[in-house]
1. Of structures 1, 2, 3, which gives 2.6 when distance in nm of label points 7 Å out along Cα→Cβ at positions 87 and 231 is computed from the coordinates?
2. Given a computed value of 48, 40, 40 for Cα extents along the principal axes in Å, which structure among 1, 2, 3 does it belong to?
3. Kindly point out which one of 1, 2, 3 the value 153 was derived from, the read-out being volume of the Cα convex hull per residue in Å³, for residues 39-166 alone.
4. Matching task: -4500 is the computed value of helix-only ellipticity at 222 nm (-39500 (n - 2.57) for each DSSP H run of 4 or more, over all residues; to 500). Pick the structure from 1, 2, 3.
5. Computing mean projected area of the Cα convex hull in nm², for residues 183-238 alone gives 6.3 for which of 1, 2, 3?
Structure 1
């Protein structure tokens with residue numbers, strides 16, 4: 001596909017800002033609201049921020065690594081950008097939708113590309129009941145937290161919590177405990193991508209929990225519902241031969 005109107009966005013780091021000036025001058029940058037494609041400069045944090053900024057516009061986003069982490073980014077180069085964009089492969093992602101209700105009864109909604117995580121807020125472990133598609137599956141999980149990860153996010157926090165790496169087209173979500181105390185041997189579960197997961201916080205006054213969906217954090221939650229937002233699509237561009245499928249596969253064969 002030919003991308004004639006390119007917009008550039010960058011993180012606040014000096015490295016990214018320097019690249020922004022060079023690329024905007026070299027490729028005649030277009031304002032984001034008129035662009036065919038967005039080029040994000042920075043690390044994965046900047047990529048996630050850019051995705052959220054343009055979520056719902058169905059505009060492809062191509063990241064170039066000018067940060068410390070870059071799993072969602074392509075290698076940086078000032079040369080041949082037009083040709084790289086034309087040859088790039090599209091990976092379409094669906095975010096998770098989080099609906100979190102706090103102890104005051106207020107409900108907040110957020111979207112997450114990588115995962116929705118619940119984390120204890122004090123020295124005491126959280127106690128959480130897990131219901132899937134209206135059916136209770138775990139009456140009480142005593143833990144530091146629990147998360148639901150997309151395939152795109154399975155190599156992020158989920159992997160650090162010893163969750164499984166998921167191929168992009170696997171059609172499943174990872175439900176992964178964080179430092180589970182009881183039941184000790186529960187290591188999580190794989191769920192169909194259309195599953196609706198409900199977390200209920202037990203002893204919520206004594207054991208407060210926060211819920212996080214990318215940039216949104218809700219403190220002292222009482223109930224959190226997580227489902228795939230299949231009505232929202234996010235097109236991300238990767239250099240040919242280095243798409244997200246390949247990166248996730250490679251992650252399973254590296255230290």
Structure 2
């Protein structure tokens with residue numbers, strides 16, 4: 001982490017991400033008004049002292065909704081990365097040690113995940129399990145798991161054949177101990193780079209799904225959902241979409257910048273970004 005703090009791009013990315021995290025944690029508490037309260041007498045108003053960013057088509061305070069929606073948007077992206085991390089990293093590590101059958105099966109499963117389109121699969125999962133961000137992000141986590149799987153396997157293979165790992169095996173050390181003590185510390189840097197990049201990709205996917213009304217239960221605010229609403233009333237409030245779009249762009253850019261900084265510091269291979 002110290003090396004990242006000496007990297008200009010890393011510092012800038014961490015500052016932006018720290019601000020977004022604070023926004024997600026404290027945003028709902030700092031919202032000056034209830035983000036769900038409608039005011040029919042104040043529809044589509046411009047910025048004012050009472051409403052810093054104006055109001056939406058139902059008279060709700062836009063600034064309060066942006067603050068409240070930050071937590072849900074960021075948590076959804078983190079959830080997708082966490083699911084992908086577990087589903088990709090664990091079999092990626094085990095495929096190096098559990099023999100050719102397990103390796104072949106996991107490779108075929110990951111190849112199948114790669115062929116699935118993000119949007120169609122997410123829609124199918126929400127239709128099957130219910131329309132919610134948890135269900136949608138579980139689907140996204142499944143589809144990004146092949147990235148973690150491949151990165152983990154690529155990083156684990158050289159370590160698995162090293163002399164100190166063979167020595168640990170010959171002394172009778174169990175496989176779980178070898179993986180935890182000798183292999184995982186060598187794999188972790190590459191996984192961290194992928195996780196940072198995939199966090200940005202997941203936020204784009206979250207925003208895309210909520211923009212389409214998938215995975216969100218109205219009237220809960222999210223950045224993507226607010227962007228969709230603002231575009232419907234672009235004539236009345238032409239500048240409204242810029243703020244939620246800017247928050248998405250800044251967060252995604254910071255995640256990708258952090259991934260690039262980690263890659264420069266650690267020297268990990270490129271990877272970790274996916275196309276929605």
Structure 3
């Protein structure tokens with residue numbers, strides 16, 4: 001089974017606006033719709049995609065999560081989301097749990113928060129208690145300017161503060177911060193996904209080195225579709241100097257374990 005652990009699709013009422021939000025020269029590979037994602041999966045032999053909705057303001061938590069619950073079927077599974085500034089975060093977190101969603105997507109750049117803000121510590125404690133994992137953006141983002149809120153050193157400190165919380169760090173733990181990923185994150189008991197990463201962003205040698213240092217059992221295949229083509233993401237991962245056992249773990253087995261599904 002091949003599982004893409006990092007994809008995005010959008011409700012029709014905002015899809016065109018979302019597709020236009022990324023600045024040139026970047027262009028989406030597909031149209032950002034559910035149908036477009038499913039077509040891409042069929043073309044590339046991907047069995048399941050995990051979609052990552054984001055609550056970008058405190059007031060739209062219920063609407064975003066209700067849409068995620070409605071779309072959570074077939075070959076596309078959904079995470080929930082919340083905004084740390086939402087005064088009703090406890091109720092929204094419980095609602096996500098009640099729907100059976102396994103985790104939350106967060107993006108500190110868009111949501112304007114940092115993981116070291118003590119005001120939000122009760123949220124992370126509640127996620128740990130309820131067994132929800134957190135999938136967060138990590139490192140550089142083309143829509144924002146440095147300094148970025150999720151560099152590898154800060155994420156390592158967050159893990160140290162909440163060692164029982166399951167973390168999935170997108171973009172191999174720190175987009176375009178690969179040396180710091182090796183220094184601060186590789187080898188820690190956190191998951192790293194491969195979203196948006198190919199030979200244009202990292203050398204195959206360093207990618208392989210990070211995977212080996214971290215352990216293939218904690219790497220998750222992700223494309224970041226529609227912003228990266230699922231097929232090219234698969235080809236890059238398969239081209240790496242890894243064993244077939246390591247590739248099988250990355251391409252689906254690790255994700256199936258986190259999502260509690262049969263692989």
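Each reported figure results from applying straightforward, stated rules to the coordinates on display, with no laboratory input. Here the structure is a predicted model, which means the values were calculated and not measured. Cβ atoms are built from the backbone, for glycine too; each structure is taken alone.
1. 2
2. 3
3. Answer by label: 1.
4. 1
5. The read-out was computed on structure 1.
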